[in-house]
Structure P
Amino acid sequence: MKTITFRHIFTLSLIASTFGLVMPACGPAETTKPPPGPKYTLENVCSKIAAPTCAMRQSCCTQSSGYDEAGCIAAATAECEANVADVNAGIMTFDGEFIDACITATQPYSDKCFLSINDLYGIPEDLEPCTHVFAGQLAEGATCERSEQCKSSVADREFTRCDSATKKCKTYTFLAQDAACQIDPNTTKICDEGLYCKAFLLSGKCAPNTAFGAPCTPKQPVTLECGLGFACDSTTLTCVDAKPNGEACSILVDCKSLTCTNNVCTQPDPLFTKMQCTNMP
C-alpha cells in the first residue's frame with residue numbers, strides 16, 4: 001500500500017491596507033476574514049467522529065451482532081481516545097483531513113459486512129485514506145495492540161495489520177505473476193487477484209487462475225488452480241464455485257467464504273465486532 005505524505009499548506013492572511021483596500025469616498029474599509037480552522041483537530045476529533053463512524057457501521061452491525069447507537073458511540077469514542085493517547089505518546093501521527101474520505105471509502109465494505117477474498121484484494125487501494133488519519137509508527141515485528149499502531153507499508157499491493165495471535169505488526173503482500181510463492185496457511189505473501197500459487201512440494205510461482213468452467217486437474221490434498229473461492233470438481237474436472245455455507249469442509253479453501261468451522265462452511269466474521277456495534281462483549 002502506498003503511503004503518500006501530505007503537508008498542511010497554510011495560506012497567509014491578507015493584510016488590509018488603508019491604501020489598497022479602502023472603498024471610495026467615505027465607505028468603510030474592507031476586511032478579510034481569517035481562513036477557517038481544520039474541521040477535525042486532535043482536541044475535537046473524538047467528539048466529532050463517533051456519530052458518523054457509527055452511522056457508517058450501522059448497516060453491518062444490523063446484519064451481524066445488532067446495533068445500539070449509544071453503545072456504538074461509546075465504543076467509537078473509546079477507540080478514538082486510545083488513538084489520541086498514542087499520538088501524544090509518539091506511537092501515531094494524526095491527519096484529520098482524511099477522516100471524511102476514510103468513512104466514505106469504508107461504507108461499501110460495511111454495507112457488505114461479510115467480506116470475500118475478492119473484497120480483500122481491493123482494500124489496499126480503496127481504504128488508503130484511512131491509513132493517514134491515525135497513522136501508526138510501529139515497525140514490522142513490533143509488539144502492538146491494534147492495527148492502527150502499525151506503520152503502513154510504502155510498497156504497492158501491501159497492507160500492514162496487528163496479528164491477533166502474535167500481537168506483532170505484520171505486513172501482507174499481494175504477489176504479481178511469476179513471483180515466488182508458497183502454499184502455507186500462515187503465509188503473508190498471497191498471489192494477487194486472478195492468480196494462484198502453482199506449486200510443486202508447496203513452493204512455486206504465481207500463475208493465472210484456470211477460468212471458471214474450464215478443465216482442471218484435481219490434486220491431493222488441495223489444488224488452488226481455480227483460484228480462491230473456487231474448486232476443481234473431481235467429477236466434472238472443471239472449475240466450479242467452492243462450497244456454500246452449510247456444506248461439509250475439511251480446509252478453508254473448500255469454502256466460498258474461506259471459513260471452515262467444525263468441518264462446516266460458515267460465514268466469515270463480520271467487519272465490525274459486537275463490541276464496536278454495541279459496546280457489549
Structure Q
Amino acid sequence: MKKVKYGILDTDFISKAAVIKANKHSLADEILSFPNYRFFCHQYMKQEISKSKITALQQWLGEKIDRGYIICYSDKQILLQLSRHISHRCFSYYRSFLKKGCDMFSASFYINHFQALDDFDSDIVNKEQIDAFLVILKNCEAQIKSQQSYGEIKAFVLAQFLRFVFDAEACVFCSDDYGARYGFANLGQIPCISILSVFLKLVFIGYPKEKIDPYFNSYIHWYTESVNYQGYVKVWTFSSGTNRRIKVNLNPILDDMFAGKYAARRDGDLQKIN
C-alpha cells in the first residue's frame with residue numbers, strides 16, 4: 001500500500017490553478033486527482049477567496065470542501081484536536097506553530113502582532129477557554145494588512161499541526177512568491193510545489209504530453225497576460241562551482257521537462273540538470 005501524501009493548498013496557488021484550463025477542465029481539478037494525495041486548506045484561505053470577486057472560484061472551492069476533496073481546518077478545529085492529545089498545552093503549541101510561521105517572514109512579525117496571545121494562560125481546556133483564545137487571536141489578526149503574507153503563515157500552522165497530530169510531512173502547493181517558498185522550504189523544512197513545478201510533477205506521474213500541452217498553453221497565456229510578465233522565468237543552474245538563477249524562455253520548458261533536463265527543487269523552483 002502506497003503512503004498517503006499530504007498537500008496544503010494556499011490562496012495564490014489555487015486562484016491561479018483554477019484559471020489554467022484545458023477543455024473547460026481546470027489544472028486545479030487535475031491536481032486534486034493526483035494519486036495517493038490528501039488535500040487540505042486553512043479556513044483563512046476560504047475566507048480570502050470569499051472576499052474575491054471571482055464567484056466561480058468561490059463555488060469551486062465550496063463544492064470541493066463539501067464533497068471532501070479538500071479538508072478545511074479552522075483554528076478552532078486545530079485547537080480542539082490538539083487538546084485531545086495534549087490538553088491545555090494546545091494553546092502553547094498553537095502559539096509555537098504561529099510564531100515559527102511568522103519568523104519565516106520577519107523576526108518581529110509575531111512580536112508586532114501577536115504578543116497579546118502570550119498573556120493568555122490557562123491550565124484547563126474547554127469550549128469557553130478555546131473561544132477566549134480565538135477572540136484574542138482574531139483581534140490580533142485584525143491589525144494585519146492583507147499584503148503581509150498571512151495566508152502563508154496560516155498554511156505553515158496547518159502543516160505543523162498535521163505533522164504533530166498525524167505524524168505526516170505535508171508539502172505546500174504555494175504561490176510564485178520566491179520569498180514565501182524559500183521560507184517554507186529552508187526555514188520551515190516544508191517542501192513546496194509551485195505552479196510551474198506542477199507540470200514537472202505531471203510528467204513524473206506519467207501524463208502524456210498531449211494531455212499536458214493544453215494546460216501548459218493555458219499557463220503560458222495566463223503568464224504572458226499577467227501584469228508582471230517579463231518574457232522569461234527564472235530557473236536554477238549549477239555553473240562555475242555554484243548554483244545561480246538564470247532567465248530562460250518559458251515556451252520550450254515543457255519539452256525540456258520531457259527530455260529530462262529539469263528537476264524540482266525543495267522550494268518549488270526548477271533546477272537545470274547539466
Structure R
Amino acid sequence: MKNVIVLSAILATAAAVAIPQAPVVTYGFVRDEYGNPLADSDAVSLKLVRADEPDGRVYASTAVGATAYPAMNYRLSLEIDSEGPTRPYAVLKGTAMKITFLQGGDELAVSPTGVFTTPANGTAQRLDFSLGEDADGDGLPDAWEAWVLEINGHTYNAAAIAAFRPGDDADGDGMSNLREFLAATDPFLATDLFRIRAYARDAATGLTAITFTTVPGRTYRLLATASLAEPVWVPVATSRTAAGARAYETYAGTGRDITLYLDSPESSEAFFKVAAQ
C-alpha cells in the first residue's frame with residue numbers, strides 16, 4: 001500500500017508540469033516601403049514579444065535576410081507549452097504576440113501591425129510585412145501609393161488613397177494593385193505587368209521552355225502542381241540554357257525576359273507558376 005501512495009504522488013506531480021509542444025513557426029517576407037525585400041545590409045531585426053508586454057521578455061528574435069531558406073527573409077520559432085505552468089520562453093495557445101521591427105535600436109512603422117494570436121502547436125504561418133506608414137491600413141505603404149499616384153498624374157490626398165484599394169485593378173491588366181506592388185510593376189500601366197510570356201514543349205528533346213517578365217530587385221523561381229483543385233506547389237529544377245544542368249535555382253531579375261528550361265513532366269497534366277519575391 002505504501003508503494004501505491006508514493007506512485008500516486010509522483011503521477012500527480014508529473015501531471016502538473018507543462019508538456020513541451022511542437023513550436024509555432026512564423027515566416028515570410030519583410031519589404032521596404034516600395035515593395036523591395038529587405039536584405040542583410042538593411043540591418044533590420046525582429047523580436048517577438050507578448051502584445052500586452054511590449055517591453056518585456058523577448059520570446060524569439062532574428063535578423064531579416066540572415067537566412068538561407070527560400071521564399072522568406074525571416075523566420076521565428078515560438079515555444080509552446082500545454083495547459084499549466086509554462087517554461088520561461090514558451091506561451092500557451094491563444095496568447096496575443098507582437099513582432100517588433102528594429103533598425104539601429106529604433107522601432108520601425110510596419111503594416112500590418114505584427115500582432116497575432118498564437119495558433120495551435122506545430123502551426124507554420126506565413127506573415128508578410130511592409131515597412132513604412134500606412135495611414136488607411138490597407139497594406140499598401142503611403143510612400144509607394146504617393147509615388148505611383150504622382151508619377152501617373154494623380155493627386156496624392158486622402159480621397160485618392162481611399163479610392164486606390166489593394167484589391168482593385170487600376171489599369172485593368174488582370175493584376176490587382178497589391179500584386180503590382182509586390183511585383184514592382186506600375187498599377188496604372190496595363191502593359192507593365194508580371195506574366196509568363198511563352199510556354200513551349202519540345203517532344204524531341206523532352207524539354208519545356210518557359211519565358212516570363214522580370215524587373216531588377218526581384219528574384220524568381222519556378223513552381224509546379226499536378227492539380228489546381230487542391231494545388232500543392234513544389235519547386236522545379238531548371239536551367240538557363242537547354243544544355244545546362246537542371247537545379248533548384250532562384251534567378252535575379254534583369255528588367256528583361258528570362259527563359260528557363262526544365263525536363264518535361266511525365267504527367268499528361270501539369271500547371272506552372274513563377275513566384276516573384
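Coordinate-derived values only; no laboratory data. The structure displayed is predicted, hence computed values, not measured ones. Cβ atoms are built from the backbone, for glycine too; each structure is taken alone.
Some points to look at:
- Comparing volume of the Cα convex hull per residue in Å³ across structures P, Q, R, the highest figure is found for R.
- Of the structures P, Q, R, the one that 0.8 was derived from, the read-out being distance in nm of label points 7 Å out along Cα→Cβ at positions 200 and 248: Q
- Identity of the structure behind -4000 (criterion: helix-only ellipticity at 222 nm (-39500 (n - 2.57) for each DSSP H run of 4 or more, over all residues; to 500), calculated), options P, Q, R: R
- When distance in nm of label points 7 Å out along Cα→Cβ at positions 104 and 264 is computed for each of P, Q, R, the largest belongs to: R
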